Structure P
Amino acid sequence: MSKQKNSEWPLEIKSGSAVVKIYRTEKANGYVSYSAVYYKGRERKVRFFQDLAVAKSTAKTIADEITQGQHVSLELTANQRLEIQRALEILAPLNIPLDLAASRYAQAHGALAETKADLVEAARQYAKQHGGVIQKSVADAVTELLAHIETEQKNTVNGTRRKQAWAKLLRSHLQCKLAEHFQCNVSDLTSNALEPWLIGLKLAERTRRNVRDCVAYFLKWAKGRNYLPKDADPLAHVQNFRKRKLGAIEIISADELATLLAYAPDDFIPYLGLRAFAGLRDCEARALDWENVDLKGKWIDIPEHVAKQSDEDEGVRRKVKVRPVLAEWLKPRVQKSGPVCPYANSVKKLAEVAGEAQVEMPRNALRHTFISAAVTVTNDLNAVAIEAGNSARIIEQHYWRKGMRPKEARAWFKVTCEYVARKKSEKIIVIHPEEKAAA
């Protein structure tokens, strides 16, 4: 064994920034020993050796392991080494490092801390819900849904299952709102994400209800494509919005209707008549074909594909009787077939006519006035409800005895061609030639 000068002690064994010092100790009886000194964190550690070569080799190993952050392994007990060995054997088939497995376990355990749920049971429940779920982005799923609806409409004989208005609504609310906001998979949509998004939309409450209905339809469709777990309900805890605007309905007078008819172009009068004297909704009057109008039988047939539809189902077919005043306006203009309304945007056309006639037209005023007048004249809530395609509860709540007097109601159904002509002769309705030409 070689000797070294005292000035050379302690020896420093380095590895990177780690340093292990070796001290030499000689007792009175001539016995020489060596100690390796190093720090574990802030704790000073010492190991003793009888042979200098062994001390240097061990010190070099300690320094290397300190540099690699593995010096803790030197302090493991026998039981701890056994536990690590078993853990490595369990993880071997999964090819997951032990430290990564421990990190994921700690994160999962922390995420479930508040629920106090068992980690394994939670994993089994998740696998049950998401087993077989196809990962599809919201944007791609929306595109697929819209393409599916367009194909269905093209291939449907005798009308489309869903009206163009519904497909347009889906495109507006799903493609232009949902897909743009949520850059994630469909299976990642949750109540916690959807509710603040819906509430944050700067829209009227009724429009937010429309958006929610479109999202509900989309989620139901996504379940059928396995893009969403079957028992998942991302809208379960999302607040609903009022579907109907509360408050008094707005109507117009018989004279205002007469003015509208006087200013309307001839091919637009059937549309106005159907709305004012049969109570059809805009979408129904615009989609109706002349072959569904039976003036001899005095009935208008509203087929399923024309009647107002929900987000999933076809509308309910119904018949509306042709009152004498309506028959008078339709008879000179009736055709065997073809659209009753030749204008694709009937709402815009109605606004143009109302503007020229200087008649203020609240939304759905023609239908609202018809229902109010019909229920006031007949006092038969059920009959008017069936005719209008509403429930008796809605008729009672919003139309029955809500401000329209019997005299006004009877006047509404007396707005005939002769009535309009008389109002013109009395100068109550004044048609300017240039305005009529423009119309």
Structure Q
Amino acid sequence: MRLTVAEIAKLLGAHGIFQENEILGLAIDSRNVKPEEIFFAIKGERSDGHDYAKMAKDNGSVLLVGERFMDAELPQIIVQSTEEAMIKIGHYYLSKFHPDTIGITGSAGKTTTKELTASMLATRYKVAKNDGNHNTPIGIPMIVKNVTESTEIFVCEMSGSFMDEIPKILQITIPRIGIVTNVGYSHLETLGGIEGVAKSKSQLIKNLPVGGIAILNADDDNIMAMRKLTRCQLKTFGINKEADVSGNLIDGRVSIKSKGDIFTFQPIIPTIHFLYDVLASAACALEYGISLREAIDVAEAFKPVAGRGVIITNEAGINIIDESYNANPVSMRETLKMLSQRPGRKFAVLADMLQLGEDSEHLHNELGEFVASLRLDGVFCFGTLSRRIASSSSSQRALHFESKKALIEALKSRLQKDDWVLVKGSNGMGMKEVVDSLEAQTQKEEK
């Protein structure tokens, strides 16, 4: 990781003699600590990392960092805030290499946009990115090791679940380019409404340097209002309004247009959401000299990230659309609309959309009404809030289940070859369990 224990100790203001050996990474989960990594003790809502220092030591940690002394025979650094210590280390590490940094935030589409952007740029540059769910002030310091001396561009997805989250991330990354995908109903419990969501995302644009570039969704009024917050160059993408990079989706085919060039292709994920992600990524790639043709070639071959639209066909010939990683009202509607356009019989498995605050019940009722407008052969709901989806859909095809086991059994009894099944819900609902069970279904089970 190009950092030593002694170097980190000095950075955090620790006194004493520390080893000069190079560390291999930072870790916060004592169960997953690898040899030569530093363990950072985080106090969470359910558990306190300080209580698991011995496990971290047993797994090979070479240094402990926390807010109090820990019961483990290892060198320790006590800090006022473990999170702030990680932020400081993350910034220090990135400042060693000075990669050109792209920040990506929004209510939905962040991960796909990050993956697309990184893949497009990788056709010509040495690119690093944050992987998995390492998009927070704690997660990003753990993956800055992906950046090395040869890295030219760092593509960084940024969470904005809390009002102070993006400012903390900006202390680590200092991006030159900022992309805001959309502003929608997500994390309302912590951000207090759509205005709070917009304010959270706008902090990325507000803090871009004068010589930077803001890439904004022209179709989202909340995002276009962010123009007033920055003096940097503006680039736009969109479908319904004039934009620097525009596109449309007709009969499963996507067309992208920019500066007179236009290309059409058939994506693996034929949704409006994916189109927006492609437009945002292409707008960024064009700023680095990547041609629109090169960008579209990447988008055409792009395979979705696990849990975000991956299509699995099991041994019984049933097509499963795995959208189990996350859900909000906008993404629910778009993926359901996409499902309704698939050939053959279509089933939806829907779980609660979490973190919607006081609007939760109303938004689930609205989704149920939308489901009723689609021609689906069955809707299987799981979760307290999703009970409202089933009831407000006013359809005998919409059923609610108290357990995933009962839902899976009822669903499997209905399915046959060439059927389509969408599985979608917030990550906290654990709908990957449903996906895994369906994926394991065989022809014999179907009979």
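What follows is calculated from the coordinates using simple rules that are stated; it is not laboratory data. Every value quoted in this text rests on a predicted model; they were computed, and no experiment measured them. Cβ atoms are built from the backbone, for glycine too; each structure is taken alone.
Suppose you compute log10 I(q)/I(0) by the Debye sum over Cα atoms at q = 0.08, 0.10, 0.11, 0.14 Å⁻¹ for every structure in P, Q: which one lands on -0.67, -0.88, -0.99, -1.28? Show your work: numbers first, answer last.
On the way: P: -0.67, -0.88, -0.99, -1.28; Q: -0.51, -0.79, -0.94, -1.31.
Here the read-out was taken from P.
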| Looking at structures P, Q, which one was P(r) over Cα pairs in 5 Å bins from 0, in percent, for residues 93-132 alone calculated from, given that it came out as 5, 21, 29, 23, 16, 6, 0? | Q
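Out of P, Q, which one gives -14000 for helix-only ellipticity at 222 nm (-39500 (n - 2.57) for each DSSP H run of 4 or more, over all residues; to 500) as computed from the coordinates? Could the numbers behind the result be given before it?
On the way: P: -14000; Q: -10000.
Of the structures listed, the value fits P.
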| field | Structures P, Q, by Rg/Rh (Cα atoms, Kirkwood Rh), for residues 53-252 alone: label with the highest value | value | P
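Computing mean count of other Cβ atoms within 10 Å over residues 293-300 for each of P, Q, which one ends up highest? Walk me through the intermediate numbers first.
Values: P: 14.5; Q: 19.2.
Checked P, Q; max of mean count of other Cβ atoms within 10 Å over residues 293-300 sits with Q.
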